[in-house]
Structure I
């Protein structure tokens, strides 16, 4: 296929599944990460996918990191903005640092990652930008005002940028996963999962990272060229809009 895909937060959880699925589909894949050196090294050994370390909340780091990816693999055709963090707390106890950290990574990170690759996509007349948002952007969540706000901002970013990219054959779409079986969700006590979370999900199971990866594969493909500015909900029926 020859196209180059970059997945931020691409060495763990949903991002890991996305990176592996894109590689299996024939894309040349790069995965960026920020914190977990051991996991990134393990991911690279297992998959052969090159990994690059930088903080998506830092614009200059993104510019430099993306330049390294393009030097090694070529111009980026597919960008999956998956990197995200949580700093949960009820709003009356939330600190400014908790707010700024989440907004900086989850919302500013979209600008920081997309802005450097956008001119090249425009010049080449092709691009796919896929933003991983959240069910909590759609319905809200107590204790996650910062996270819900950042992920809702991702949806506005998606719609507006889709309008700018459409005439250049660049699509911009978002995916809103529901509860997905990542390490973070698996850390929830089983009794809480069984009694509080699973009863909210009509299909009666957690999503799998591979469920989200399949959504990315479709949106990255030529078959999805008529879809832009859209939000694909992958939540087992927990929230519908």
Structure II
């Protein structure tokens, strides 16, 4: 199998600004097209902004087949890059913390966080695996990284890469605890599964909360081969396979 280039983006969060997120993605995907990136990963709930507040979740939630999400897809440029972006998803039975795989301007699949640590989100049950240029990959989201079984479910289906949208925007003391633990979890999941791991995090401050940024790419030996510096925006890039 040929190697393919992946990029995990570390970006400042936006809240209730889907148009602003679309503009950011347009710039980032244009960069991906110039640099031959096949898969681009963006943070957890990046599209509408992460929250744990039930009313805000309900207000921000989008159905993948609804007009607001369709308008978002239409705003993206026609590039060959697969895009994984976290969003708050509305389904018939409630709200999910999800990530969409967007390919050729359409939703090619959705993963819903299997282990949500937010009471207002329902737990997803599916663990889909996708393919790009012979590379099989799946998605876990943030808190899922604490559960080896979530990563192993993907590996057992043939995944060679696990993509982790993260959102470590936390109270400062909690953010300090997770700045290393988050990366340690990602390294452990890579070693246990023998998979590449790529994680995209937010960075900066939002109100009284802080994210140092844990955006990185880890090889199957658990070695961090690319990482965006803490406190900065940027992309971690690696050729995997």
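Each reported figure results from applying straightforward, stated rules to the coordinates on display, with no laboratory input. These numbers were taken from a predicted model, which means no experiment stands behind them. Cβ atoms are built from the backbone, for glycine too; each structure is taken alone.
In this comparison of I, II, the computed figure 13.4 for mean count of other Cβ atoms within 10 Å over residues 41-48 is attributed to I. One of I, II was used to compute helix-only ellipticity at 222 nm (-39500 (n - 2.57) for each DSSP H run of 4 or more, over all residues; to 500), and the answer was -14000. Which one was it? Source structure for this number: I.
Of structures I, II, the largest value of distance in nm of label points 7 Å out along Cα→Cβ at positions 161 and 177 belongs to II. Which structure, out of I, II, was Rg and Dmax of the Cα atoms in Å calculated from, if the result is 16.0, 46? Derived from the structure labelled II. Comparing FRET efficiency 1/(1 + (r/R0)^6) of positions 89 and 169 (r between Cβ atoms, R0 = 35 Å, to 0.05) across structures I, II, the highest figure comes from II.
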